[in-house]
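Just below sit the structures, each encoded as structure tokens.
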Structure I
Amino acid sequence: MNFKLTQIPERILKPRQHGITMVMDKGLSIEEAKNFMSVAHPHVDIVKLGFGTAYVTPNLREKIEIYQSYDLPVYFGGTLFEAFLIRNQFEEYIAVCKEYGITHMEVSDGSITIPHAEKCGYIEKLTKYGTVLSEVGSKDAEHIIPPYKWIELMRAELSAGATYVIAEAREAGNVGIYRGSGEVREGLVQEILTQIPAEKILWEAPQKAQQLYFIELIGCNVNLGNIAPSEVIAMEAMRVGLRGDTFHLFLDKGAAK
């Protein structure tokens, strides 16, 4: 850091297994990706090329190589995995990942229905090619999954070989673990945490209030995802108590004036 402050919570150092920040790139240009990396790379752990944007992104290989030059893994959004799958192109999906040097893969079923045993089979197959993140939850706001089912699905997908389970929220943060208003389904989250280790869950949290909730609940080393590139520095400051929302969170109450 640039100068010394006491009473700053200890962030796990990179490369870290938890406390990770996953950024969603929804279409940055090559120059924007370079500029983003120039300021934010110390605070980014994974970059996701959101939903199916990789298919239509010009200079895709060059962009991926920019991120990889900072030792950052890049992966395609789960929607792209589903797009290959529904077209019976699973092997071609693997080939594309190899072609672009992609070593992290997301397995999701937010847009299509996949029998869960089959989904776990895809997770198991993809672990032979790299790190698997599996997403739990539906993009359909009307499809409410009870807490016990979230736990059951997450546990099975971790057992199948997923390194992290992603708690679905979409890019807007208004489905899955959130209500349509963006409010956290607190009972759901807290029940999940009674059975699934926090360090194994990547919470999609695109909104500031959602990020704040998880930092207050789990601490500065919570895994947070779907963060906008422009919000990375601000969120890192919030993680360590240097934003108004968390200013008093980590202070020694006896010493603070």
Structure II
Amino acid sequence: MKVVILAGGYGTRLSEYTETIPKPMVTVGGRPILWHIMRTYAHFGHKDFYVALGYKAEVIKEYFLHYRSLNADFTVDLATGAIQPHQTDDTDWRVTLVHTGLESMTGGRVKRLQRFVGNETFLLTYGDGLADVDLDALVAFHRSHGKMVTVSAVHPGARFGELEMSGERVASFREKPQTAQGWINGGYFVIEPEFFELIEGDETVLEREPMERVAGMGELMAYRHEGFWQCMDTKRDRDLLESLWQQGDAPWQK
């Protein structure tokens, strides 16, 4: 199953890092958070990635273009240019990097990837959150209910889009209110291709009109994730993730 990752925003709340690099390239344990997210998907066999780029797209492109040399020791013969690797990274992912516009909103970035995703069910997440979501169970849940979209519902603080739920069906999708039920949008979506038709263009915010419409149609379901989930919106969030990694207590690590 193809995996779409939104990695094009400015990340202004993490400006300590994002003046020079895009937010998904901020490191945890010496690796970009984007790499950690992709590793979670790859653990469950989802290794075909489509990364929606925008702000400082060239930094992410350079990282993957030189991925093998950045993650291996090697000898360079300066007389001939020959390179002798001393160990190789066994990563076998396929990564498609697509510039989806500097000012595009989240929905617009998804829409621009329609030609790559095609007419098939796909996975979607943000490039700034780590979780120990059981992706096999998430996909199985999505297939069991037959609706258009599944969103992973998680339980952190009250500063994210709230999901009002009736059983497993999402009754409404409200962006960043004060929480009432305690469930919020944690990303890690499973989406049917007809969802693309609900996105008008670059100005469309994924979490507003498209998701609100899907919820109103009764086509948005929530997979309740009770485990670990942590976004990286601020330096404090990043420091928390780094601390968990350094302590050997990184729940997202597979």
Structure III
Amino acid sequence: MYQGTRFRGWARQPGHVTVQGLVEDALATVLREPVRLSVAGRTDAGVHAWAQVASFSCGRKDIVPDRLRLSLNSLLPPDVAVLRVTPVAPGFVAREAASRSYRYDVWATAVKPVRERDFVWVLRGALDGAALEAAAALLPGRRDFAALTPSARLYHTCVREITSAGWTDDGPTPDGEGRRWRFEVTAGSFLHNMVRVAVGSMVDVAQGRMTLEEFEAALASGERRLMGQTAPARGLALERVTYPGRRAR
């Protein structure tokens, strides 16, 4: 798991601090050989992961899982932690997950949170809960989601299947002056910025900047320019990963 606030995302990038770079370097130190990780979700800069799954293969046959976990955590910074090390069957690759689930947290309040500031999107003005749920109900299904990514040209296809999507009212904010809202979505895989564009656009619907009909039409158009704003990275976290025949991680 990791808090993504200070990282340039998961994927290793020359000249930038990334989660993959840190974990691979720690593995190389402990195992004394270079290691390349496969990962369930390539999170973007600033996005968190509470249930990330990564896999690797190496030449060592004497790995003790708990000892490796302790060694890695002693080398990793405080905002990255290895929760579990588990041997897997030959051929297992983390990126071949059956589904990924993300959550996005929004607080509608005039009082800025201090403790939670790195994990929520703080909005001024109330959100129409019924509008949020109506917009979310348009997302499940298998279709072309090109409208939800600024990078559609980089994909061979933007067809994805969302199996569930919905908002939850988590009650008042700690100051008592606002509401906390949580969006959860599950799909086989996601496009770049897909969840953040969806959340930003649904917030636009819930605050009257876009009608539900406009949201539905924009979603069907395949045009990113017709959707709403992109929600900031800090409110997004990878929450759960599942594999065929396995329980959620």
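Read-outs: derived from the displayed coordinates by stated rules, not from any lab. Bear in mind the structure is a predicted one, so any value in this text is a computation, not a measurement. Cβ atoms are built from the backbone, for glycine too; each structure is taken alone.
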Taking distance in nm of label points 7 Å out along Cα→Cβ at positions 189 and 213 for each of I, II, III, which is largest? III
Identity of the structure behind 19.0, 58 (criterion: Rg and Dmax of the Cα atoms in Å, for residues 5-148 alone, calculated), options I, II, III: III
